[in-house]
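Enquirer: Read through the structures below before going on.
Where a number appears in this text, it was derived from the coordinates with a stated rule and is not lab data. Note that this is a predicted model, so its numbers are computed, not measured. Cβ atoms are built from the backbone, for glycine too; each structure is taken alone.
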Structure 1
Amino acid sequence: MHQKLAPGGVVLRTVLFSTYMVPMIAVALVFSKLYSPTEGPINQVLGWIGIPPQSWLSSPQTALGSIVILNVWQQVGYFTVLAVAGLTQIPEVLHEAARIDGAGSLRRFRSITLPLLGNTLLFSAVIAIINSVQVFEPVALITQGGPINATNVLTYHIRRVGIERAQGGLGSAMAVTLMLSLVIIITALFAFARSRDERPA
């Protein structure tokens, strides 16, 4: 018997996954309003507790973090649904047997949940790495790499070099290098996961 979702779990998963289905252009436009230094709700809430307004997207210190928060907000629902799906596939009888043997919740998590969730976590890590490298739309729509190149991420910089500066050869070389680096990182991640699976218990 597999673990069952709590009441309302299907609705919660649907709500969480809906953030992933929203087009990035819509997310970028909404967050650009949220981050507005004068009319943005975030600064208004901070003002209620005595914190002065922040220049979220126009300050080199906070611009990249603001883009990261935007991207994480859109992606977190997808990875949450993956994790929940993985958890529901773990047989409940294993936890019951471990509980009978006196294993605490932390011990059950380390010995049962985490190992059986390994493939889901590996898949999530690969997708997260690929998505992080592919971040382009929020930068192009909101900051255009600024301020002072604080949000000039790799994909946007390659586009700048290859299209805006008309250096197609250099841009292509950078894109191929990025792709090869991504392949190497993912291959190393799979090799690390395989070595852990083959390690004696």
Structure 2
Amino acid sequence: MIRIAIAEEHTIPRWALRHALAAVPDLEVVGEASNVADTVAMLRSVKPDVLILDTTMPDHTGFDVLGEIRNLESGPLVVVLAPHDDPSYAARAIAAGAHGYVSTSAEPKALIDAIEAVSRGEQVIPLGADKLLAGEEPAGSLTHRELQVMEMLSRGMTNREIGVNLGISIKTVDTHRGHLLKKLRLRNNSELTRFAVKHGYVTL
């Protein structure tokens, strides 16, 4: 029996996932959560084998949730379920610690297959993402902090808001912004936002 937990922001998709997975032989849904804080608490409490993860939950920035899970002493295997077909988004999920990636546009069987595959110790990497993981990631030169700043800027947050959120000064935020634009060869925040959305680093 594979013990499953679900971390999904929205109530109806979470309900649908729970009922669909519970109907599959050898799968048992043992927990669910709608935000990062509750997800971490749930994982510590029920210790599932596999976590189905939505990376756009409201109380955290993107893939930082995978870092939270990776820091757990006995964290679960993670299958990211996200509304992106872009290989770069999948590559980033795997690079951040996910064991598998499934797009919500895929057939339901793809999710079941992914759960079973990661439980066998395999990775589930979509076509095209493997090359990006080999070194062709479009924002592969960015630091973790620069990725955080890019996501927040792309969501329309001001330098002051970003500084408060990350616990850094406005000047430091602006320095990170300058490094972002230079590394990605972009000119302004509008181009940065388009880049982040196109490559799946943020969902608006």
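Enquirer: If distance in nm of label points 7 Å out along Cα→Cβ at positions 14 and 38 comes out at 4.2 when worked out from the coordinates, which of 1, 2 was used? Show your work: numbers first, answer last.
Expert: Numbers: 1: 4.2; 2: 0.3.
Matching structure: 1.
Enquirer: For which of 1, 2 does relative contact order in percent (Cα under 8 Å, 6 or more apart), calculated from the coordinates, equal 23?
Expert: 1
Enquirer: Now, a different point. Can you spot which of 1, 2 the value 9, 34, 34, 18, 5, 0 was calculated from, given it is P(r) over Cα pairs in 10 Å bins from 0, in percent?
Expert: Source structure: 2.
Enquirer: Also, quick follow-up: Given -14000 as the derived value for helix-only ellipticity at 222 nm (-39500 (n - 2.57) for each DSSP H run of 4 or more, over all residues; to 500), which of the supplied structures 1, 2 does it correspond to?
Expert: That value comes from structure 2.
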